[in-house]
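Enquirer: These are the structures, in structure tokens.
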Structure I
Amino acid sequence: MRILAIISGEYGERHVSNIKKHCPKNWVIEVWRAPNTFPLVIDYPEDFLPKSLPETDLILSFGEHRGIAEILPDVVQMTGAKAVLASIDNEAWLPRGLARQLRGWLEEMNVACVTPKPLCSLTEKDYLTSRFKRIEYNNNNIAEFAHHFGQPEIKLEIDPQLKVIKSAHVQRDAVCGCARHVANGLAGISVEMAEEKAGLLHHHYPCLASMGKDVDFDDTLMHISGNLLKDNIGTQVKPFKKIDYISPGKRSD
């Protein structure tokens, strides 16, 4: 698969570095560093595009300016891409209204587009856009990418007698590499402390999702990202946890 990653700063650099390090050998990763500044209204997109871009199957947009999303249809035309993943880890970089417009523009071009919010909510079939809404999609290139990078899946091996995690294996990493970092720190942790430890490791990586309150979730995207990972861990350790039951006393006369 031929991938073009669009970056403009540290956020995208980390994502591309992790993808290149752990992607399948038959993936070809090209990178375009987009401009850092755009006018309020982009009248001539060609002024902000390079003279040429490589032929591409999938575009990964990790831009840190809304202007990058606005020129994505032009990037699609230059590359012949049939699929676009535009991450939303910060509402300022890709507002919800622009994300809806982008999906519509590309649909008219017969190009699949997903806008996962946060990025680590992407699976092989759907992604989050708000607390209670997941959007389904059907595109082989995006699904192939999401098989390896997206909503974290960490497989735990648990000692049932000692109730500790023996090992943790990453089945699907977060695009930024956070899941791999968390998995490396879970061996030897008790099942009672596993979720808390996973949350701390996620936070200290650090996660680069926004710490500002997002109205679609009534929470920060960093917390949503952390909860997705903790839920994966929590489901697996739950059967091994000790559950204390409290029996109410008799009522006095």
Structure II
Amino acid sequence: MGEPVAILSDVHGNVRALDCVLDDVARRRIRRIVNLGDCLYGPFDPRPAADRLMGLDIPTVSGNEDRILLDAGFPLSQAAGRSLTRTARFTRERLEPRHLAWIASLPLTTTVEDALLCHGTPTDDTVYLLSRVSAGSLALRTGEELDSLLDAVAERLVFCGHDHTQRLAVRGEKLIVNPGSVGCPAYADDVPEAHIVESGSPHARFAIVRSSAGGALSVEWVAVPYDAEAAADEALANGFPDWASWIATGRAE
């Protein structure tokens, strides 16, 4: 892996959280950053976050809610099996052509040295990799499930996002890292069935992977405080009380 790498995911347009994470990364003098998608979909003006991410010019993959913003029949056709949500319409209507062109350029997966970057699984950005839905919340996947999902992956490192949950798994020589969400610490969803995800606090989250001189890998989980109340106030002012509650509390009660 070489130099330490900061892993970001699921910014969801929350530029306040993103800026605090980037400041923390800079304070630690980490020069390498990767981004695992779901960059802009959210209850905020997405343009500042888009400009920050585009300006970084870092390895970035597409998330399912990046693709939703590009649906050709916007706003009436189906995307990811569902009608485009009000959040998608809100976000799309505020993006400029250059932002949409950047989203359209993002690959489903990419490889950085010995790490595979994906949003969900390596083949499906709508499926959680380390978790599965069980009884309305998330449960750990079995080792056999992970082996099946990663069967075609040659890289020893896999960085994934999508479920906004900081998790780590080891399968043989593979290390799988989910850094959690920069901009959305909790949510409720109905795909593949109704469930909630909660981190328990409003912090902006990311992960750092380092390798020792002997090649051993370590993972550091980071939770950065920021002005989540201001972010929640923006979400509420834009007509998204559910998002406002998730962002302010880190809970989806």
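Please treat every number below as a calculation from the coordinates, not as lab data. Quick caveat: nothing in here was measured; it's all calculated off a predicted structure. Cβ atoms are built from the backbone, for glycine too; each structure is taken alone.
Enquirer: As an exercise: Kirkwood radius over Cα pairs in Å, calculated from one structure in I, II, equals 19.4. Which structure is it?
Expert: Structure I accounts for this read-out.
Enquirer: Work out the source of 2.6 here, i.e. which of I, II gives that when distance in nm of label points 7 Å out along Cα→Cβ at positions 178 and 234 is computed.
Expert: The correct label is II.
Enquirer: Who wins on mean count of other Cβ atoms within 10 Å over residues 10-17 among I, II, i.e. which is largest?
Expert: II
Enquirer: Same structure, new question: Of the structures I, II, report the one carrying the highest value of distance in nm of label points 7 Å out along Cα→Cβ at positions 50 and 202.
Expert: Going through I, II one by one, distance in nm of label points 7 Å out along Cα→Cβ at positions 50 and 202 is largest in I.
Enquirer: So helix-only ellipticity at 222 nm (-39500 (n - 2.57) for each DSSP H run of 4 or more, over all residues; to 500), computed for just one structure, reads -9500; which one of I, II is that?
Expert: I
Enquirer: I, II: which one has relative contact order in percent (Cα under 8 Å, 6 or more apart), as calculated, at 22?
Expert: II
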